[in-house]
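Quick heads-up: structures coming right below.
We did not get these values from a lab; they are worked out from the coordinates using the rules stated. The shown structure was predicted, so the numbers you read here are calculated from the model rather than taken from an experiment. Cβ atoms are built from the backbone, for glycine too; each structure is taken alone.
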Structure P
Amino acid sequence: MEPTLTNVRTSATTAVANVFDAIGTTATAATKLVTGVATGADTFERMMLDMDQSHADRSVLHRSTYRENLLVEQGIANAKLKLETKRILGQDPELLTNFNEQYAKLEALFAPKEA
């Protein structure tokens with residue numbers, strides 16, 4: 001079968017249609033990609049805003065009790081240390097004497113210097 005003008009036109013028209021279909025498919029895919037990226041960016045932004053708000057809320061609660069908790073924890077630590085020190089030093093008079101001497105030397109390190 002010999003190519004005719006009609007066959008060549010039909011083939012050319014089909015080829016051009018296929019090219020335009022490919023361009024349309026590529027454009028649709030590109031649009032979907034851009035839309036997907038934009039949606040992901042919006043989601044990420046909302047997630048970051050939520051995390052920021054959660055941190056701010058935790059900070060408010062933390063600050064509301066921080067000083068009281070700090071004082072309680074340090075008070076307990078100091079009380080335990082005093083009891084343990086008293087127990088240990090009460091068992092050995094020589095250790096108590098040595099402790100008092102060392103404590104006085106160490107305390108002197110923090111005394112204001114005379115001008």
Structure Q
Amino acid sequence: MSTKLPLDVNDHPIPALRLKTNGAHVIGAAATSARNATAFDDETRVVSVYANEPIYIAFGDASVSATTSDHYFPAGLYYDIALGGDGVSHSSHMAVIAASADGDVYVSEKA
């Protein structure tokens with residue numbers, strides 16, 4: 001099976017993706033939903049997310065909106081999330097809403 005992942009000295013895939021140039025986003029999380037202004041690139045397979053305050057997150061198209069019924073994401077955790085694949089359509093946007101205090105969410109596209 002071919003792979004785009006880097007290979008170790010024994011030609012085994014290393015589960016690592018590169019950070020995309022111009023693929024960094026900061027989303028301000030507050031009491032109302034906010035999303036990334038620039039869509040994720042179609043080639044982006046994974047995003048890494050870090051929030052400095054607890055948030056709720058949702059993925060979708062340019063109209064996605066987060067609510068307190070969406071997935072909870074704790075503060076201080078760096079986590080990789082797939083944007084699609086295995087029959088699931090590619091998400092172009094991520095929406096966030098603060099769980100308690102306002103904060104910032106840092107998103108890095110990877111491919």
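Structural remarks
- Volume of the Cα convex hull per residue in Å³ - structure with the largest value, from P, Q: P
- Each of P, Q could give mean count of other Cβ atoms within 10 Å over residues 25-32, but the derived value 15.4 comes from Q.
- helix-only ellipticity at 222 nm (-39500 (n - 2.57) for each DSSP H run of 4 or more, over all residues; to 500) derived as 0 - corresponding label from P, Q: Q
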